[in-house]
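Next up: the structures, one after another.
Please treat every number below as a calculation from the coordinates, not as lab data. The shown structure was predicted, so the numbers you read here are calculated from the model rather than taken from an experiment. Cβ atoms are built from the backbone, for glycine too; each structure is taken alone.
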Structure 1
């Protein structure tokens, strides 16, 4: 692997406890970091820290109103942030997660004001490091692709080190095989579910079973 700077690189498979503790510390301090997920690598931070969000936007060179997917540890925690319109929607979420499926949901009144938006995509990831970290945080975690705006996501650790080691101080990585396919993205904010992006998981059957 390419070593070009003093950025701290930690293999989460070999140092899970240390990785989770450090990532939690960075999150609470308002720092950003790169980490593996059940889909593509993500840039992580506290979604309620404006400076951290701005740093991500600056690094990626993107519009500041671009929304981030948020990872969360369980449905109970999710319900603190969103309004679920019906029991069948809740049953669908319980059936589909944890999995590489991101779902756009309507924020509740409190968090619409805090995040200055009406809806956000959430996901409970099927990934050991992510779930351990989320259980420690008990708060949502930003997961946005590791790339510059309008460029494809970077998912090979050596390429991530080469491109981002000089601007992001902490990079968590995994050597386990992953197909690095983006999550399926579903919008549940309207009267009918809408698949916005077909990713790793085909959810047509589950939508038919739970939402129609």
Structure 2
């Protein structure tokens, strides 16, 4: 069976950096105290990575684009009936796509509420000056309870899915490390060239600028 470049380097780096940052965020939240300074920095990093992924989902390699794996009813139906095409499963399969979109959405909401959260002890988000105390309390409540539980739950489901696929002799880890995947029939290869990697750096810079601009909103808010 042919081996095809499915995951470009920017997508792979995004995946592993996001995983490391999220695990570190959970750890620093549990430790508390001075570790919350790192929690804040890691939150900015995840914010930037999420913005980058949204941009890369529009302009990245073929299998990294949302259009290539969006879980349409047709794709879901074919997959659940065991009639999925090679294009349906070369990148994220339809169920995996639902997991990816859920993770991006939950992490986005967690980052968003974190920007407005204040535990009145060791942590205050940069945008707290922009909202009322009541709104701040709601953001803090979600960020420290339901939001945290959802993130941990989705991580658990993600790991469980990887194990299940390994038992079924479908290795999802190696392609996300090396980029290439063995497929049962030829499919389109993802672009992964110096030019696309340069584009990824430009988009990452744009994402960093977005994070900086959002954070500055709180710093420049009138007292």
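Quick check on the output: 2.9 is distance in nm of label points 7 Å out along Cα→Cβ at positions 57 and 185, derived from one of 1, 2. Which one produced it? Answer for the origin of the read-out: 2.
The value -22500 for helix-only ellipticity at 222 nm (-39500 (n - 2.57) for each DSSP H run of 4 or more, over all residues; to 500) was derived from one model only; which of 1, 2 is it? Derived from 2, not from the others.
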